Each structure stands twice: as C-alpha cells, then as structure tokens.
Structure 1
Amino acid sequence: MQVRDRVVVVTGGGNGIGKALCERFHAEGARTVVVADLEQDAAQGVADSISGVAYALDVRDEAQIDGMVAEVEGRFGGIDLFCSNAGIIAGDGEPWHVTSAANATWQAMWEIHVMAHVYAARACLPGMMARGEGYFLNTASAAGLLNQIGDAAYSTTKHAAVGFAEALAITHGDDGIKVSCLCPQAVATRMIGSVENGGTAGVDGVLTAQQVADAVIEGLAAEQFLILPHREVADYRQLKTDNYDRWLGGMRKLRRKYGNPTL
C-alpha cells in the first residue's frame, strides 16, 4: 500500500510513534491524516503542523470510535488506512509477582490494547468491505511475540492484539482487507519514561519513533503482516518456536540479569 492520496486515521497520534506516523504519512502525500488522541491539545498540535484533522478520542469508548469513523467517512470519504496505535504501559509493581498489577491496570490494558482494535475494525469494516479494500495497521509490540519481563498485563494483552490482527487478516483477507501488525521493541517515547536504555526491551537498542515510522512505510509498501523495526525480533521468535523450553530458560536468565522492574 502507498499512502499517497489516502485517508488515514491514527489513534494515539498526539505523541510518540503515533505522532511520527502522522508526520510521515503527511510527508508521503496522504490526502487526509486524522490525528486522534485522548489528549486533545496534543492531537491538535500535530494536526496543525501537518494540515491534518484532530479528534479527541478515548479508544476505550466504542461509541466515540463509531462517531469519529462516521464523521470522517462523511467528511472525507472512506477510510483507507486505520492505525490502531494507542497504548499504555505500567509494570507489575511490588512485590514483582506476575499477578502484582491491580485489576484496574489489567482492565485498562485489555480495553486499550485489544478491544480498541476490535472497535476500530467493527466501525471500519462495513465501509471497507463495501469498497472491496481497506487496511488496518495495528500496533502491538515485540512483547506480543516474545514477552516483556516485569509487565505481565502488557505482555498478555499485546499477545492478544497480535492474535486479533491474525484473525482479522484470516477472516477478511478475501474481502480485500489488508492487515499489518507493528511489533517494535524499545522506542524512545514517553512510554519508556525513566527506563534506562529501554529496560530489558532495550537490549538491542532504542529506536526513534521516526525509525519506526520508516519501517512502517516499508512494511505497508510490501503489505507485510509483521512489521519488525528491530530485526532481531524475527530471530528471537524463531528461537522461541524452535525450542520453547530453552527460550523460557533464556528469558529467566535475562530477568536475573536485569532484575524485575521495567519502569
């Protein structure tokens, strides 16, 4: 897919990877870039800088996603590319058991990392299927293919995000729907905050959001399902599938080396 002359929506577009995607899509000649973010001022700032359109959006609210999609389709025509990108991170917290995070943390991650993708697909699929084409870029994480030490809720919901993206591609590929799943390791955004060198996710280096956006443009052009800005992730994934027990042992060793906290 080439984004030139396309209508593109990016959730979580006010900061980090989402902001870099919006800027890159504009540079590539997208007809309209819709910047959606919980933080309205951030969304507006990005939109103003790229002659885009800003929406204040809580991706946990299906009605808000429905309303935005309907309004965008009414104003600009069909949505060509929907980037379901919003995400959060928290960490397990003391005493650093796999069950340490509060139920509210698990619920928030479930709603943002999984159900928001479901809501976006539910809102966009009818129009895309009627036209016989459409594209979803769902941001997951390398944690959704591997794991994130010290953040069980993040890892679990990112695995679910990958699973939903797979289901979307399998179920609707014959309807002309394309899907890519973005799975970076550490990226220099406020999500990794005070994590020195990106924590355990940064063992292979911390990429800039712009580097991730570059990888997305390449992945969309090739219509790849998995977009892996950190090339090492493909090798780690292969090691995991080749010998699961050995991989688990390696991850325990990594945990011992770096300790529990990721934040």
Structure 2
Amino acid sequence: MNNTMMTNTVLGDEILYELRDGVVFVTFNRPEARNAFTFAMYERLAEICAEVNANRLVRAMVLTGAGGKAFAAGTDISQFRAFDSPEDAIAYEGRIDRVLGALETCRVPTIAAIAGACTGGGAGIAGCCDLRIAADNARFGLPIARTLGNCLSMSNYSRFAALIGPARLKEMIFTARLVEAPEALQIGLVSEIVENPDNLISRAEELARTVASHAPLTLQSCKEALRRLRPTIPPGGGEDLILMCYMSQDFREGIDAFLNKRTPNFQGE
C-alpha cells in the first residue's frame, strides 16, 4: 500500500477506511442509526486494526462518527433479539472484548474524534483509544441501567476504572446519566474540547500528524506498558455476571422497551 494513496474499504458503507499520508481515518457511517454498531461492524474494526499493524507505513489512526450527532451509540439493539442461550451472551461479550482488545493493542497511536453521543459500546471504543478529543456537543455515558439492564465485561470495567476511577465509573453507571463535554474534560475522559464541531476532524488530523512524527517504538512501548499495569482478568472472569444480566427477564424487558420506545419495567429477575 502506497503511503500517499487514498483507499476506501466499505462494509456496506457502514465503516469507511481511508489512508492519507501515513494516517488512517476510520469513519463509522450509520448516521441514521446514530452510528450504532452491527456485529459485522465490530468484526471489520478488528480487521482494520490487523491491517494497520501489518502496514508499517501507517503511523497513526483517527476514529470518528459520520453525521456529527454521534460518535457511536453502542451496539444496534435489534441484534439482541436473537439472544436465547447462555452461549449467546458469553459469545457477545467475548466478541466485544476481542475487538476492543485489538483496538487497544493496535501498534499505532489511536485518536477518537468525538461529536455527539458516545455511549455504550461507542464509549467502549473511545475508551480504548490512546487519545480522545471532543466537539463541544459530545456526551458520554454507559446508560445500561436505564436502557437494557445488561452489564459490561470485566475488561471494560477495568478499562474505565483505570481511565476515570472506580468511584466515577460507579456514579456514571448507577445514575445512567450522560456526561457533557466540559465535565468529560474535567474528569479525564477527553484531553481537549474543540468548540466548533466543524473543526473536529481537522484538529484530530493535526494531532495525529504530531504524534505520527514522533518515535513509533517509544509510543508503542508506552501504550503496552500502561496496558500491562492494569489488573489481569483471568479467562472466563465475570461470566457469572454476564449470565446473570443477559439471561434475565429484565434484559428481555429492556430490549422490548427500547425497540418499542417505552420505559422499561425492571424487576430484578
């Protein structure tokens, strides 16, 4: 792949991939669905990370969402309708951990350029990036206690606790509130706010080219060292929690309520 060429890889136009002068731009392209992820989109993101790792000409990667109203609003809820076994729940969280792990261990610096909603799985993707900058309309959250009644994987709890601390993570999940951009800057969810959303991508590119100009192995070793400092999750750790939530009546109620645009009636069963 030539370092100066422009390449688009399309998964039903849902993820756009462009390489421009050593920087890869990945755009989640379902603005009509607030860029909610299908399972195929998750797999494509993992493939992109593998392609970036294999191409030594790539020096940085920028991830963003199309439309300006959402970075990514988590997983497309309609795909949960087919869940009817413990294996479905374990496989889903296993897929998320594998994809986010591929992003987190990607060889090059990764930058999330966030406008609008960054929630659920979208927040997970942003949290795996090395740097996060936000437009002033960005909102972050993990509102699962209000929407579906599911849970995060142990790896995701670990990532977010390392990023913002256990106390703030509990508060965000327990209240199911969305964190606005100024607070996100204050608590370390993002490192910078871009006041005009129209300037978000140009600022992200500027930042990407700054880090791309620095010693690649220094940046790579920093990424890996900080990842290794986090607690190690044993294989299968947290599966009991996943099954408790995903196999519950509350989860079925959450899916039905979300898809039918009503308030769920959670019973703790």
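For which of the structures 1, 2 does the calculation of Cα extents along the principal axes in Å, for residues 49-104 alone return 50, 27, 18? The read-out was computed on structure 1. The greatest value of distance in nm of label points 7 Å out along Cα→Cβ at positions 169 and 209 among structures 1, 2 is that of 2. If distance in nm of label points 7 Å out along Cα→Cβ at positions 41 and 249 is calculated from each of 1, 2, which structure is the one that comes out at 3.3? Source structure for this number: 2.
Values in this text are rule-based calculations from the coordinates and carry no lab data. Because the structure is predicted, anything quoted here is derived from the model rather than measured. Cβ atoms are built from the backbone, for glycine too; each structure is taken alone.
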